[in-house]
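Bear in mind these aren't lab numbers, they're just calculated from the coordinates by the rules spelled out. Just so you know, these numbers come straight off a predicted model, no measurement behind them. Cβ atoms are built from the backbone, for glycine too; each structure is taken alone.
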Structure I
């Protein structure tokens with residue numbers, strides 16, 4: 001069954017070489033009780049370690065069932081120890097933090113034995129400890145612990161039992177009990193025992209080997225026939241499940257509750273900080289989103305004749321142009337560079353076809369739409385000083401007049417969504433004016449002057465009574481030769497019966513929750529006014545005359561779009577009131593979701609079109625929300641970066657704690673290796689420990705952060721009247737726990753690797 005053939009083993013310490021075994025050869029029977037005697041240093045324990053696969057021989061061979069072990073790899077020795085060898089140690093070498101039943105099961109757990117619980121119970125019953133199965137080793141006497149070690153050695157039904165001074169730590173009475181038990185085992189198995197007690201060896205063993213200075217000097221019953229060597233070696237590979245590693249580590253952690261709790265708390269500080277930051281960031285984003293949805297839901301999508309082309313394609317194009325030239329060239333040349341404005345300004349060619357496309361937009365998404373046209377409004381007011389004045393509705397020094405968005409079908413209008421009508425009533429179908437005031441009922445003094453008021457305070461009643469007149473082209477412009485000049489007799493123009501009379505229909509003020517976009521001031525006119533002016537001016541004399549000329553009949557300037565994009569015949573005709581394409585289009589969505597549908601529809605128009613033919617738009621709400629979102633994200637990232645330092649420190653600390661655990665569990669490592677555990681199994685045990693600590697640490701961090709959110713919200717509410725701002729997203733919580741686990745495992749990788757490389761013989765000697 002087992003043969004040792006000329007085995008030699010030496011240990012080197014510096015320049016000194018200690019020969020432990022010197023060409024020892026011996027054969028063993030399948031069933032016998034062999035005692036190995038010899039003085040200290042004679043090589044007894046080394047021989048036992050060689051047979052058990054705990055140590056490696058330098059020369060010779062160990063033959064098991066006719067199979068040489070010279071070519072055994074690490075995994076083969078692990079499997080050999082687990083399947084073929086049962087160890088009984090002088091110091092019992094039980095794992096202290098698990099029950100004696102689990103100790104007995106451990107070898108079978110590594111080899112995946114089925115019905116291991118029953119076999120373990122049978123083994124404990126055989127050694128008389130069945131009633132103590134749930135006790136921990138420290139609850140037993142020395143003799144009982146040695147019986148547990150014997151039960152563990154027997155449980156996996158090995159072919160060889162190796163006993164190293166099994167009675168060395170026991171009294172004489174208990175020693176005899178143990179020896180009787182071992183002798184009984186030897187009837188079925190090969191038992192090799194190392195002992196100093198010659199009397200016990202002679203009384204109980206069937207064969208005695210004696211070593212001296214690493215050599216075999218006597219053999220009381222040598223093997224003369226090879227009949228016992230016909231069996232083939234069949235070794236099942238070992239593998240520890242992660243659940244087993246988890247259980248081992250969890251039981252060990254339970255014995256150090258205080259240290260584990262402090263470690264978990266210390267490593268959770270970074271998680272707490274990041275969780276609080278994410279809670280505040282998440283809460284403020286929600287508040288900002290809600291505020292933006294309330295305040296910006298009606299912010300328009302704007303389409304104008306010119307747009308800033310800041311999309312990715314344009315930026316890439318700019319980048320490629322820059323990349324063509326090298327930095328700091330040696331050439332003696334200056335290169336022309338395209339103006340940045342020319343590169344990013346996109347001219348929208350708004351056509352009748354595009355207007356028709358917009359008209360097909362599903363109206364259920366729109367609360368209002370306005371077409372801002374370049375048509376001039378020749379408005380004259382009559383002031384309190386009995387003066388007639390021309391109102392400049394487009395002068396930038398005076399707040400320009402804008403078009404009131406038309407109400408779409410039965411949808412709630414932009415006015416209904418964002419404004420309170422505090423006087424009058426809006427009639428979209430009739431030409432008229434609407435005055436917008438701010439939250440203090442203010443408008444600019446220049447606006448009051450446009451309306452013909454010189455006072456700084458004007459009553460609603462006086463505002464609503466006020467009349468202004470829009471003068472039509474045939475009355476306003478007089479032909480002089482090939483040119484037209486405007487009349488300056490404003491009194492006569494004001495009183496002309498052809499004028500369109502304008503009255504203030506209503507006064508509006510932004511709602512309290514819409515101040516971001518609704519707190520402006522100014523004069524707004526209905527779209528009906530523009531349509532009426534165009535209708536009555538498009539066939540006027542000045543329009544017909546301008547249509548036939550290649551120069552501006554008001555400025556005497558020749559049209560040349562290549563030099564000045566504002567100097568075109570189309571713009572001149574549009575100004576004079578000819579039916580024209582809008583200069584700007586304002587689309588007001590019903591809500592944020594509707595806005596997304598509108599922008600998708602607008603983007604669809606640009607598909608498969610050249611860049612120059614695309615129509616770009618400005619999403620006002622998106623611009624503001626993107627800016628605020630980017631700022632919040634930047635702040636969050638910076639704060640998380642600072643908090644992450646503590647996570648790194650925690651990871652280092654976990655590494656130190658795990659290394660301490662490795663030192664404390666060195667003997668356990670030796671026991672597991674003796675039972676057949678692989679290096680990766682040992683590594684798995686300590687990775688499982690850091691895994692458990694990581695989960696505990698992450699969970700504790702989230703729990704503490706969740707508790708800290710309560711006072712944090714109270715402080716924020718007292719300072720800003722915002723309730724329950726800090727909100728921890730469950731997904732963030734899960735991610736942080738995962739991060740905690742990953743970092744603790746990373747922190748424990750080096751100590752776990754150190755543990756897996758420990759020599760099992762040295763580990764078992766650790767006290």
Structure II
């Protein structure tokens with residue numbers, strides 16, 4: 001055997017021999033099996049810890065506070081005065097539990113809790129990067145998530161559908177839509193076949209998002225080397241890469257097989273007429289495109305010209321970067337170079353093509369998702385077919401399939417996945433097969449579960465989904481109940497919700513965490529069951545206003561929950577609440593995203609992608625979860641209130657306090673318009689008497705009556721303002737001030 005072959009084999013063997021998993025690794029708290037306590041409750045564990053610390057719990061919150069807390073927690077909307085009165089008037093022992101049930105049954109529950117999940121799923125309606133292409137069907141995944149929470153879809157099914165909905169037995173539309181989980185991340189979407197490194201970036205995103213969201217682990221830290229802190233060697237990363245490696249981006253038709261067949265037949269018939277015309281048009285235009293490109297290229301420095309004209313396989317790394325940037329240029333002036341005859345011929349062909357395109361059948365509804373196939377045969381995308389002087393190359397592999405999407409009756413060979421030295425896609429070592437994390441490898445799940453009904457797919461993602469959703473996986477239930485706890489209290493029992501590894505924080509109440517996880521599994525993975533357990537507890541129902549010198553001294557961060565923690569609403573919930581108290585909230589649910597109104601100076605920053613200009617009115621006064629999420633430009637009101645970066649999974653939003661937040665609520669045109677509508681609503685309910693106006697404003701915005709001091713000071717405020725402006729303007733100022741109150745912006 002040649003020495004270089006032997007050395008290469010030794011290097012590969014050393015790569016795969018890294019970091020043996022030890023019993024000490026498996027003994028880390030989050031990798032151990034759940035401790036299944038038979039008896040217990042939320043309060044049992046919380047009060048035991050408080051007693052051990054010598055701390056006294058806060059008394060129960062009053063009913064008004066509790067109502068507003070529950071409404072904002074479960075629906076993201078404040079209670080209306082009518083809803084508040086109904087709850088306060090119900091003196092039965094089960095009044096509060098009945099309130100929780102009504103809120104869990106509300107369609108607004110899924111909108112609120114779906115938004116939390118979309119943060120973790122790094123959801124957006126555009127791809128980001130330089131082009132920021134729109135995802136026209138991303139909203140179907142958003143609506144799927146909201147629907148799943150409203151239906152209380154068992155969480156283990158929720159996992160399976162998102163990871164491998166296309167491979168599940170009897171996949172319905174929801175299962176296909178759910179695979180959009182893998183597609184709603186950031187993508188370049190331009191010249192991707194010329195840049196194979198992009199695919200490895202997307203695979204890394206899939207591995208990182210899946211592991212953080214479902215397992216609370218940062219597995220993608222092992223892309224280039226063994227994880228520095230957790231027992232995740234590189235070989236585990238590349239086993240997971242092999243799970244995802246056969247994926248292709250695919251738009252699943254949401255129609256019956258007969259409808260799909262009829263659509264494809266008609267489409268193929270029309271396209272068979274279009275293609276020859278397009279070939280003729282390209283043959284006419286291509287020489288002029290090349291000439292225009294050469295003219296443009298001659299305006300660049302010599303080193304760039306040399307880089308572009310050097311054959312692709314001979315370019316240095318620096319030349320590759322230069323050439324890639326220049327080859328994206330599309331000269332717009334090539335038609336000026338065309339002869340009169342060629343221009344007329346091109347125009348005639350274009351007219352024929354447009355006439356035929358009008359005969360194409362109306363597109364079927366589709367869901368952006370994934371399935372298994374051969375990515376090397378992907379159709380040409382934006383930029384792939386127009387760059388002069390550079391052909392599109394596919395990976396060299398003797399197992400290339402015949403088609404991008406597998407076809408029944410023809411063999412399907414999944415593209416091979418390799419261990420990459422230092423994470424470099426150009427430095428392949430040994431081929432790797434699918435697998436899971438070795439530290440949790442004893443769950444009895446095979447590495448692949450292909451569909452049994454004849455569908456062509458590897459079944460690798462199905463196997464991964466079953467491994468993650470197994471009740472024997474100690475991470476999955478712990479991670480999810482901790483996320484639920486975090487969104488109720490502003491801090492998880494594990495304060496690092498997506499890091500249950502060694503750099504994460506240990507649980508503050510480990511027995512409670514395991515008890516909740518056990519209850520979660522026993523309930524059939526019901527998220528709403530966990531809400532009930534938490535929200536009916538004395539811990540959740542405790543007051544937040546509870547001064548205790550001892551507790552503040554010994555537990556200033558309220559880790560042990562001696563009182564209910566105050567926390568600020570998220571950006572979308574703030575806007576929703578403003579619209580709710582103004583009476584202008586449009587409760588239309590689902591469907592394509594709307595575009596909130598933004599200032600012209602902001603729109604000028606949109607160089608790529610879209611932001612459709614809309615008038616401020618009911619059509620854009622919908623809930624924030626339905627707003628268009630653009631990676632290249634955040635809606636300013638959401639951005640100032642800490643909307644997260646959608647390029648990466650976000651398990652825990654930052655909460656800042658900066659002057660621009662108050663300035664937005666005091667001066668923003670949208671807020672001022674809603675403050676006027678709020679004032680109109682108050683005037684209609686209370687009439688011209690100022691004391692009645694103040695009481696009505698407090699009940700609408702804060703779900704309580706004002707104190708005597710608050711009533712007096714606000715009446716005085718109105719009188720002062722009315723001395724120099726109309727009464728409605730004065731009331732509008734008061735309403736605007738109320739929208740700025742901490743009590744309005746925070747859950748108490």
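At a glance:
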{"item": "FRET efficiency 1/(1 + (r/R0)^6) of positions 189 and 365 (r between Cβ atoms, R0 = 41 Å, to 0.05) - structure with the largest value, from I, II", "result": "II"}
{"item": "Structure with the greatest value (metric FRET efficiency 1/(1 + (r/R0)^6) of positions 197 and 413 (r between Cβ atoms, R0 = 30 Å, to 0.05), set I, II)", "result": "II"}
{"item": "Among I, II, structure where relative contact order in percent (Cα under 8 Å, 6 or more apart) as derived comes to 21", "result": "II"}
{"item": "Per mean count of other Cβ atoms within 10 Å over residues 581-588, the highest-valued of structures I, II", "result": "I"}
{"item": "Of the structures I, II, the one that 17.1 was derived from, the read-out being mean count of other Cβ atoms within 10 Å over residues 109-116", "result": "I"}
{"item": "Highest-scoring label, criterion being Rg/Rh (Cα atoms, Kirkwood Rh), among I, II", "result": "I"}
